[in-house]
1. I have -9500 for helix-only ellipticity at 222 nm (-39500 (n - 2.57) for each DSSP H run of 4 or more, over all residues; to 500), calculated from one of the structures 1, 2. Which structure is it?
2. For volume of the Cα convex hull per residue in Å³, find whichever of 1, 2 sits highest and give me its label.
3. Relative contact order in percent (Cα under 8 Å, 6 or more apart) was computed and gave 12; which structure, 1, 2, did it come from?
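Every read-out reported here was derived from the displayed coordinates using simple, explicitly stated rules and does not represent laboratory data. For clarity, every value in this text was computed on a predicted model and none was experimentally measured.
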Structure 1
Amino acid sequence: MSSRIEFISFASQANANIAALCRRFGVSRKTAYKWLDRWRQGGDAALADRSCRPNSSPSRTRDDIEQLVVKLRHDHPAWGARKLKRRLEDLGHADLPARSTVNGILTRHGLIDPEREHQHTPHQRFERQRPNELWQIDFKGHFATDAGRCHPLTALDDCSRFNVLLRACDNERLATVQSALTNAMRRYGMPEAILSDNGPPWGNCGQDGNWTTLGVWLLRRGVKVLHGRPHHPQTQGKEERFHRTLKAEAIGSRCFRDIADCQRVFDDWREVYNLQRPHEALELATPATRYTPAARAFVETPGPIEYGTDDQVRKVCAAGRIAYRGVNYRVSGAFAGERLAVRPTTTDGLMDVYYCHQRVAEIDLRGPSNNR
């Protein structure tokens with residue numbers, strides 16, 4: 001401004017050499033005469049820079065749409081541009097901008113870090129073909145409340161990513177898990193299989209056949225029990241990703257009073273996750289649109305186990321062993337008191353041991369066995 005005012009003081013004098021002044025001040029003649037016209041109309045204040053913003057911007061996002069994006073982002077701080085755009089579409093809003101424009105709105109309002117856009121790498125996904133073909137189940141790492149600790153127990157449908165179970169627990173014991181699973185299966189029916197890790201109460205860390213009381217309880221109700229590879233959390237990748245989302249969107253740095261307070265927050269967030277939150281792996285559909293409850297209802301009291309006429313049935317003793325051809329073979333203490341079926345395999349001297357529908361052990365008759 002001082003240079004412009006000085007220039008005008010010289011250029012406005014009688015017989016001023018405008019061309020020479022332009023060379024001295026390093027401006028074009030067009031700019032010089034523009035300054036002079038503004039000064040004559042408005043004085044020194046008129047020499048200030050003016051906005052280059054156009055009078056109209058037909059392609060600019062409407063203010064009401066921009067505010068919708070910002071508000072939804074504040075409601076769901078962990079959602080990115082794709083999820084926000086899809087959720088607004090699901091709510092009936094029309095004329096929404098492109099995803100890149102939504103991302104630009106977030107950036108302009110300081111709601112996103114551009115560097116984080118480059119931290120995500122694409123990966124190959126594997127999933128079951130039908131809902132309830134497989135559930136993944138696990139405890140998320142516990143966290144402190146004012147009254148103790150909360151151990152979130154979660155179960156996810158592998159095909160639809162629908163969350164069938166989200167329970168705030170005060171422990172990780174068998175009775176707690178069994179109660180929570182019972183309630184979930186009463187509502188959504190019985191899955192064909194359940195995948196878990198190898199630690200209690202799901203497994204024995206690979207020991208004793210990796211069978212537990214909980215596994216036997218599931219097998220007895222017709223649910224196949226699967227365990228992930230030891231030290232390989234990618235086997236339960238969907239559960240691991242769900243836990244990250246749960247932590248980011250529901251737990252975060254929030255302070256909880258007690259287990260009941262945790263459960264209230266979990267219930268509210270679970271509704272958002274299943275019914276509102278667009279899921280990247282589902283082409284931005286919500287899990288609820290891809291999920292249907294299982295046709296097979298929960299079995300409250302299983303009937304007697306029926307094996308084939310060619311099966312050789314043996315009862316498991318308290319030590320977890322069965323007697324076969326005069327030799328005691330170790331199966332698992334989890335099956336104590338249960339009846340197992342011994343069946344021949346296609347290999348001479350090898351016998352499979354079944355409980356209900358699932359193979360649970362093997363007997364090798366060809367020589368010394370570690371199971372004896």
Structure 2
Amino acid sequence: MRRVAALLIGAALQLTASPGVAPAAPAPTAAPTPYALVAADRGIELPRDYGSHPEFRTEWGYVTGWLTTRGGESLGFQVTFFRTRLDLHDDNPSAFTPRQLIIAHAAISDPRHGRLWQDQRIERAGFGLADARTGNTDVWVGTWSLARTGSRYASRIAGSDFSLDLDFDPRQAPMLNGAAGVSRKGPDPAAASYYYSEPHLAVTGRITRAGRDDEVSGEAWLDHEWSSEYLDPEAVGWDWIGINLRDGGALMAFQIRGGDGAARWSGGSLRNAAGQLQILGPGDVAFTAQRRWKSPRTGIDYPVVWDVRAGALHYRLEPLLDDQENDTRLSTGAIYWEGAVRALANGQDVGRGYLELTGYGEKLRLR
């Protein structure tokens with residue numbers, strides 16, 4: 001679903017000029033950048049759409065999942081890359097004009113240390129510093145990267161006090177979310193995105209944190225989504241899950257919240273172990289908060305335990321640890337909760353995945 005890319009524009013304004021270089025003033029009669037829009041009659045086409053879509057305002061690709069160390073520790077991880085096209089005048093010929101920004105977030109959820117290891121990067125695209133290529137997944141910011149070679153993915157992240165060096169092997173076909181990959185996000189059909197997922201990725205690799213190197217394996221979930229008009233004006237944020245079910249099925253579900261806290265829209269995708277896909281609409285999905293956690297750093301109160309109904313299925317979601325708050329004010333300006341969760345049915349562990357909660361500290365702003 002995602003993402004907190006909604007707040008990129010505020011961060012982008014910090015990079016509209018290089019140090020010591022005055023930005024060129026646009027011509028008074030020039031029109032702002034036109035953005036491509038999601039079209040209901042034009043669905044996702046793979047492999048064409050594995051790559052970047054720079055004509056759209058916002059795009060994000062991310063991998064989240066659970067890892068197990070050789071010593072048996074359970075960890076969560078997330079790697080997220082955002083691309084945003086700025087609202088500029090296209091007639092500015094300067095190579096320094098920041099037409100695209102690339103932002104990356106990464107984190108490890110670590111119950112043993114009772115904390116979330118997290119870091120972030122932001123750069124304008126170009127000059128070899130950062131980019132998101134078209135045609136195939138290949139995005140990077142400095143030494144941080146997420147790339148697809150053949151059918152496999154790899155991510156290399158070197159944070160300030162942790163690192164991830166992971167490979168991802170798809171074991172299922174991609175899952176298109178919505179009608180042919182067009183995922184509606186509100187009462188107005190214009191609020192929509194192109195969106196596909198790749199559940200049940202087999203993970204192998206290494207991580208470091210607290211000066212310790214560990215070999216890890218596990219299972220992950222990849223999402224790729226792009227849009228120019230993601231939320232309607234009445235929306236304040238969303239709650240989203242991507243769950244790899246133990247029987248081989250997969251569940252993506254979300255709700256878009258209004259200012260009163262109630263769902264303005266909800267939806268999702270449920271694929272069973274046999275590969276049959278059910279597209280879920282507002283009447284099929286319900287999120288009910290069961291327990292909350294208040295951040296000691298920001299004072300934001302998050303619902304971290306949920307009951308979720310998805311079609312005929314009911315799950316209780318419980319976090320790997322409560323404190324999985326992401327502070328990305330140095331890149332997107334956003335603070336949000338995103339972390340590893342277990343899915344329980346009748347008290348039994350039936351799946352694992354990730355939960356994202358946005359718009360709880362303040363309204364999520366797309367511009």
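1. Numbers: 1: -9500; 2: -500.
Attributed to the structure labelled 1.
2. On the way: 1: 231; 2: 142.
Across 1, 2, volume of the Cα convex hull per residue in Å³ peaks for 1.
3. Working: 1: 12; 2: 17.
Clearly, the read-out refers to 1.
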